[in-house]
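Below you'll find a set of structures to go through.
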Structure I
Amino acid sequence: MKELFFVLWFFAPAGLANLAAFFSSKIPYLKKLNYPIDFRVTIRKKRILGNHKTIRGFIVGIVFAILGVYFQIYVYENVPFIRSILPLNYSAIDPIIFGFLSGFGALAGDAVKSFFKRQIGFVPGESWFPFDQIDYIVGGLICTWFYIPLTFIQYIILFVVWFLTHVFFTHAGFILKLRRKPL
């Protein structure tokens, strides 16, 4: 049970970045940042990423990941129970570094997957199971592993738990009419 809680806790900033980037389009004050990170460049007459991967989404996602780590550190330092069940000293973590790596990794993983989707011929918004569900996990783990390495078992548990979490929240978003498709 401790491992399950730990992997949810550890990867929460990356998950938050992924979610915040999705919802960033709802923030009217950030419309000026609604510019594609691929600058509309094409390869083989196909967009590199498409219009859905924006500067706004990257900035908002990374900022929320950093804020998420600050919140985790605050809770870790002020709730003894949390300190007793986490195998990692969150007081020793730099929130800006870990938050940036988590957020950037999650969003970069999503962007890399989008590149392949565009090159293969998927239209934006079309599902590519299971890659749409694992892209941010792979990216987040690659970017954080050198800063905070986990055990092999923790990586496996994290991957499975966050994959299932993503599937659950994607379905919930569909039911709440926030998404057009359940996967």
Structure II
Amino acid sequence: MSLFKGMLVAVSVLSLAGCSSVYSTKPIGEKIVSAGLDEWEGTWINSEMDNPVSIKVTDAKKGILKAAWIEDMKMESCEFQLLESGTWMFGNTKKDEKDNRYVWGRIKKDAGQIIVWVPDVLKIRELVKAGTLPGSVAEDGDVTLGDLNAAQLSVITSEDKGLLFEWTNPLILIRLSK
């Protein structure tokens, strides 16, 4: 399981009654985050994670970082891309090697901490059903967003349609060392 997916799943389990998720067919965001990526590098912890996570910038021009951690006595890693839309930053990683969909969430980086919020499945599902956002809803309740234009990204980043993220249970990573 990728770290980012793991983080999003952990937040989802804590905050959602069901097991459904929101995916996208392409990374969420309009512009690559390339400035200040060195501030992401280091070792990070969370009270709900058994092991620390090490993050390294692998391609600053593309906004790509790599995270590595130990899970079940085995080294695991994943790459994720940071994109922004307006003042919001999003983290995106492939769901898995066999699935071309992306797991994504809103990310905020402060001094010494990273905060991750997952999309609210119920609210995003309703926007897809209403045709406000392009996408589909699977029988299991998973939502997959299609290609989003600037106006549709604005729906996600504004509060015009309500708060579309699970604000009450973010995942917070605290920096241990650089």
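Numbers at a glance
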| read-out | value |
| --- | --- |
| Ranking I, II by mean count of other Cβ atoms within 10 Å over residues 107-114, the structure that comes out highest | I |
| At a computed -5000 (helix-only ellipticity at 222 nm (-39500 (n - 2.57) for each DSSP H run of 4 or more, over all residues; to 500)), which of I, II | II |
| Per relative contact order in percent (Cα under 8 Å, 6 or more apart), the highest-valued of structures I, II | II |
| Which of I, II yields 2.7 [distance in nm of label points 7 Å out along Cα→Cβ at positions 67 and 91, calculated] | I |
| Of the structures I, II, the one that -0.41, -0.49, -1.00 was derived from, the read-out being log10 I(q)/I(0) by the Debye sum over Cα atoms at q = 0.10, 0.11, 0.16 Å⁻¹ | I |
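Rule-based calculations on the coordinates, nothing more; no lab input. Please read all numbers here as calculations on a predicted model, not as lab measurements. Cβ atoms are built from the backbone, for glycine too; each structure is taken alone.
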